[in-house]
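For reference, the structures are reproduced in the following blocks.
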Structure I
Amino acid sequence: MPTLPTIYLRPGHAERVVAGHPWVYANAIHHATVPPADGDLVQVKDSRHRFLGVGFFNSRSKIRVRMLAPERVQPDASFFAERVRAALAVRQRHLPGATSFRVVNAESDGLSGLIVDKYEDVLVVQISSLGMDRCKPQIVTALQDVLSPRAILERSDVASRQFEGLEEANGLLAGRLEGWSAGPAEPEAAGQAAGGLILPMNLNGLRFEVDLRGGHKTGLYLDQQVNYEVVARFARGAQVLDCFSFQGGFGLHAARAGAAHVHMLDQSAEATAAALRNAAANGLADRCTAEAVNVFDWLKARTRTGPHEKLVPHFDLIVLDPPSFTRTRAAVPDALRGYKEIHVRALKLLRPGGTLATFCCSHHVDARTFQDVILAAAYDCRRLLRRVATLTQSPDHPIIPMIPETEYLKGFAFELIR
């Protein structure tokens, strides 16, 4: 292995790297032996010249070095295949039988800047760092070797790429998937809908459709796969309200579990239409309805009462799974006010004995703070709650405690006592 440029850290900045965090910020660097080129592999040493590992350098990013390994490695196809096999073993151990899941979750799997999602026999890659982008051919070779997919697509359209000096990149990286190009779609595999590329997939035995071209993230959210079934346990015989429903993940699982009726709300008309198609595909259409609305406005309208008018709660299970209310620490106070508002409204619509399942996907709001907001909402509307479940992201989105950024999804299920 050729001699690598060496990055020396300032005193006091090595402990974080030694503990396992892969990010080295600009202010942690003392000097380099030679100026590395952006995207180059470098070795990192502490202020006492002790070797800490190797990583990818990028002068254009606030994260100057993304650590790859605590030993000297060559980022070739064999290296990536080994990392992918290790990541896949975790999924097979904790999600046995799952056919659609996240194979590689960036920092959680020792591959900062790389996400790989598996939708049945199709892989979707999302790259957000320069070093990983330079290794794209090796990554594709490794994925073909380990998983033998029908096709590998790229959906590297995240805004964070601009901070790495990268433009968006989308396309077919390997294999064949008609419908991605100008050719006609295969009815049994991929179809065109509203400009998208639709692939049928399976989650917990339910059929969903994923839009590989225009869907959220790499096509669909996969981090609630386990929670869908946990929350569905509270749904038998229930009137269910699924807020921020997207394609009906919670709603359809509740309907299959025996809910009397499920009403889904999302501001996206495309998402609610997909949810209803998913309900029909699973034989659940007779128990599911959906509205494309602003969820805040809907909840406000349903909880508004006149003088001397008493609100009669209608639902036995309410699910709140909103998008992140904040992507910065500075905006957390505003986000907490938003979370409190929707919980006050939801609790007013919940019958005694019913269950509220609620989630927060902002890394900047920790679980304790989130629970405090829920309890403050309960206090304001004079409700008493019993916590019956504590929830987190599915195990295909592993949490590494020494890398706090890997933990973002937190949730609770509360039973309304009175």
Structure II
Amino acid sequence: MSTATKTSARESLEVGKMEVAGKSLEMPVFQGSEGEKALDISTLRAKTGVVTLDPAYMNTASCTSKITFLDGEKGILRYRGYPIEQLAEKASFLEVAYLLIYGELPTLEQRQAFEGGLHAHHHLPPFYQALVRSFPVQAHPMGVLSALTVSMSAMNIPYTEGDLTGADRNVVIAQLLHQIKIFAAYFYRHSQGMQPIESNPRLSYCEDFLTTLFGESPSAEAIQALNVLFILHADHEQNCSTSTVRLVGSSKVNPYASMAAGMNALWGPLHGGANQAVIEMLEGIRKEGGGVKKFIERAKNKSDTFVLMGFGHRVYKNFDPRAIIIKKACDEVLAKLHIYDPLLDIAKSLEEEALRDPYFIERKLYPNVDFYSGIIYKALRIPVNMFTVLFALGRLPGWLAQWNEMLESEDTKIGRPRQIYTGLGKRDWGA
């Protein structure tokens, strides 16, 4: 498990020559294990007085990492070297969580110890129970989940002060993985006017969550569908929420605050909230009618406010590999649960029309992971406003892995991007 040994992955392989502000410079270039090259500009401002301008960090690597490899041009996603397709087919969510956080798939003994560490936190202390009940039932579950997560820093003071040892980090990781799952189920039942159900340490992670959510034993198909969804969401390189976890964590704030910050970033409709937006879009298309071609044309019209949610991705310029897996899982779970969902027909028709349309083909706008995940959540009876909460549960192992890796890297410094000021020049105070 985790150690506190500091490591560095920045080894220069060659020198890049460039001219900036009339000065000839040599900058070190290093290469990742999959061939990606990066120009180290950390001394650029000191040498030239010039900084780079890169809105939204489209071309900036903020760190080196051994956790997740993503090739958007080829549609490749791997966790610690394992293709996402293999993990989704063969692994459990907790095995993937262990892999992301600790670097290798667990042995039987390691898996049992890991699960035992999680189960030590199966009971929700009275403080949290009272706090959950204090929220209005109309509150958005993501706001509640974030608030509950950051409140853990008030109840776990030994883990909020100073550097955490490897053993302490393992306790915090287990606590966060298990109690945040309980928070989500507890608030859902509170919002529905139902009594909470205590977590059962004898059940698997996904079976336990669905049981504490609905109060009944879920089908094997439902458990497997949720397991696949959680695995597909577990990590995705330096996305908005993961970068937020690292940036906030770089100040050496406690881990609960870092995780809550990631949740708040994930909440947005352009990030984790996108699957909710897809369902709302499909519902709107169903109610308005007129066929999917009408909405395809509206999406291409720049003067129309309609947006085709669930298509395209910041990184993938090919099919999102997660979307391929999730589409198959969606078909299977609806068939096995004998569910007919007209939204799935609309989704399939939209995909077929878009993939034939030159506008979408030229712009490489393919369905992404959010396009079908919401339909599966809906089939599992998950309320729409809980979709992003489930995304957060799936992404939590990745956040913890990235936070842990950041603490162990000797390259880590407090994050502090530069800016280019475009305001007024100096002015004097007048009458």
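Computed from the coordinates by the stated procedures, all read-outs in this text should not be read as laboratory data. In this text the structure is predicted, and so the values were computed from the model without any measurement. Cβ atoms are built from the backbone, for glycine too; each structure is taken alone.
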Legend entry - Of the structures I, II, the one that -8000 was derived from, the read-out being helix-only ellipticity at 222 nm (-39500 (n - 2.57) for each DSSP H run of 4 or more, over all residues; to 500): I
Legend entry - Winner on mean projected area of the Cα convex hull in nm² once structures I, II are ranked, highest first: II
Legend entry - Among I, II, structure where distance in nm of label points 7 Å out along Cα→Cβ at positions 64 and 80 as derived comes to 2.7: I
Legend entry - Top of I, II by relative contact order in percent (Cα under 8 Å, 6 or more apart), largest first: II
Inset, instruction - Match the computed value 13.0 of mean count of other Cβ atoms within 10 Å over residues 160-167 to one of the structures I, II, and report its label. - result: II
